[in-house]
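For reference, the structures are reproduced in the following blocks.
Here, each number is a calculation from the coordinates, and none is a lab measurement. Model, not experiment: these values are computed from the prediction. Cβ atoms are built from the backbone, for glycine too; each structure is taken alone.
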Structure P
Amino acid sequence: MNSAVCFVCDECNARIDLREQVNLCPKCGGLLETQYDYEIMKLSAGLFREYRRDSIWRYRDFFPEVSEKNIISLGEGGTPLIKSLHIGPSLGVENLYFKNDTLMPTGSFKDRGYSLAVSYAKEIGVKRGLTYSSGNAGASFSAYSARADFPGIILVEYLASDTKKSMILLYGAKAAILEYENFEQISRMLDEAVRELGCYLFVNFINPIRHEAMKTYAYEIFSELQRVPDYSFHPLGTGGGLWGTWKGYNELFQIGVVDRLPHMVAVQPAAVCWLKQAIDHKMSEGRMFGDSTQTIAQSISGNSPLHGGKRLIRCVRDSGGLALAVSDEEIIQAMRDLGQEGIVAEPAAAATVAAFKQARMAGKIKSNDTVVCVITGTAFKQPDVVRRVAKLPEKVIRADAGELQALLRQFHMDKA
């Protein structure tokens, strides 16, 4: 049974019918959040007694209702939770896990959100949509809107890698490159697109549905571990992954599946760490900080929050969590470290591992803590950075047994 009740505005508490084609609150312009009936949710609590690798739609009772005919899925979700063999043990933490969303259909975690958001848009009769993207979201929206035969327009920021820009067009979307001086300009443009142009947006939080799919992080991680991690690390762009995961754990708590909540950790590049600034200075809203061009973690390079970042500040504070900033050098080393674990991650995704190492060395993570780092996107999205980090093989040999023997001797592999 579906448990979704209505949208509720963060600012004025207005209640809006779920079937209305809305982005921001029509009364005050605030962000909308889906409210659920926990008693109805309890009827589906048995889903969490065992883990089955499946798409996010296994948990459809915990989303706003979408009929079977309108579900647009490419097999998103159900990604592996991989225990660390090297990074965690080297720092004395035996229970470090990686939630490997590099294996999603378009190579990033955005597929969770767009599967639900595009499906829901079809359900309520939306005919066309617009989104802003740093790259990954644009590729995901393009893929899912293609499957839905749903025309969409994507504004992809100029800083995105050429690979991400090309992927968007490969899926068949209409796109334009977006130039800007700071992220606040984008935020104002998006709000005006809703109020004055009547656009239906698929941007995180402005679209009230996308982050609901991120609750599946909590559902999948708990179901597989059968316990709540002590710390949940997330890269922070607009923040849908962090907020959605926190909401998912809170739902599990409300329906009696879990008896405690994790500490949520938001990770940003040091060049643009507006959330860390807000937390450190006890601010109620985030403000613009730093320069988006000064980090390789392009997917999370926004230097100011949408709508003041109030939800994200609340999430970190209420969970007793952390807002951490990592340097490009720390990110590059984390990319190499993850490679040794069998995972190739783009810089933004590897940032969680860099932050874990930083937190552990600062004594914030204990040796017996269970930690999950969400790895949100594949390294193949930024091949130029991969070439910088890993370079190319230096050794060249001819197809000759003698040269091969010399190479094996050099690599200390002969007679191994």
Structure Q
Amino acid sequence: MDKLIIEGGRELHGKVTVSGAKNAALPLLAATLIAPGDHILHNVPDLRDTRTMLKVMETLGAVWERNGTTIWVNTTNLTGAEAPYELVKTMRASVLVLGPLLAREGYARVSLPGGCAIGARPINFHLRGFEQLGVETTLTSGYVEASVKENLRGSVVYFDTPSVTGTENILMASVTAKGTTIIKNAAREPEVGNLIDMLNLMGAEIMGRDSDFLTVNGVDNLKPVETTIMPDRIETGTYIIAVAATGGDVEIEGCNPSHLPSLVEKMRNAGVHIEAGESSFTVKGNGLRSVDIRTMPYPGFPTDLQAQFMALMCFAEGVSVIHETIFENRFMHVAELQRMGADIKVDGATAIIKGKKREEICGAQVMATDLRASASLVIAALAAQGKTEISRIYHLERGYENMVEKLQKLGAVINKVRE
């Protein structure tokens, strides 16, 4: 097992390029299952999660090759409709093959998902939506079995709470359903928009992109497509926060500034100098002021940046309050930040952070508990005084491509070693 060793207290300088978005690549890879033939996806990050999704697709009969950041996928001959526990347990997004398999085969058997331990994240939203489309679902021995007797039929699907993967699954199932499907209170995240663009290129008729009201007119079939994965807005935000925490001057390239409206506002409120270009950010470290945040569905503050922002607030002047409204167990990084000297108190879904001077936060031995918690510990370690050792970094490698190398090029003293 690998760990990171970081010598903190150094400013970051230079340029860093953002990779393709993990949370967009996974549903777009799954969507290739709907239409038989050769698909080409560009800007696909090479991560544990994308490799897991490709393994899931292999078990279904898909064939693929990677050339740099481009993946060719052939889905002509599907040989199965089951996503096994051995793969799904490591990545919750594996459940995204349900919608495409129902659209193409009318049947799917997928293990109940696993992934990060940040909350229950049940898939009941998905199952209720499928049932509205005429799907019969049963839970047997830890597996979801879903089948359609005749044809998927258009219907109205309402989400009590916006669900990104739920919206994506229903979209992929409904594109070939008979009639019109309306999705109310749909997720508005840019990753959903990336999927809608791909499906429309394939011949789907989806209207309402970037809104919470989506209309899908079912078509007879879709065709293979060549498309591009959007930049990773969470990776972008992570580097913005890292520069703010450590100081320095960094240009973040290959991103989409319009995807992070709430983070940019909060960073400016915190005293960080940040300028947005057409496809880049320039971030300069400055004195930090405490700022409160509340995680919300897009375009609100992303829950996937909450842990990183908490690490930043440990170095800010004053007291900040963070409310986590999306996942009930997403403060697992608090205990590890406290080991480094952070002053954080948790009351239910609220964390109160009293900022300290940089020299009062010191390196320590800490353990990553989930993907975004890993990133928060990296940020804290880069800004803290002394050496930090972060274990269980396989979480980090699920969602950040070449983070160690990218940070090294910015001047960070960070190395991956075997434990």
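Which structure, out of P, Q, was percent of Cα pairs over 30 Å apart, for residues 15-198 alone derived from, given a value of 30? Walk me through the numbers before you get to the answer.
On the way: P: 30; Q: 12.
Structure of origin is P.
Where does the value -10500 come from, among P, Q, when helix-only ellipticity at 222 nm (-39500 (n - 2.57) for each DSSP H run of 4 or more, over all residues; to 500) is the thing being computed?
On the way: P: -10500; Q: -8500.
Derived from P, not from the others.
Which of P, Q yields 0.95 for FRET efficiency 1/(1 + (r/R0)^6) of positions 215 and 311 (r between Cβ atoms, R0 = 25 Å, to 0.05), as computed? Provide the component values of the computation, followed by the final result.
Values: P: 0.95; Q: 0.05.
Computed on structure P.
Output the label of whichever structure in P, Q has the greatest value of relative contact order in percent (Cα under 8 Å, 6 or more apart).
Going through P, Q one by one, relative contact order in percent (Cα under 8 Å, 6 or more apart) is largest in Q.
P, Q: which one has distance in nm of label points 7 Å out along Cα→Cβ at positions 135 and 151, as calculated, at 1.8? Before the final figure, lay out the partial values.
Details: P: 2.9; Q: 1.8.
The read-out comes from structure Q.
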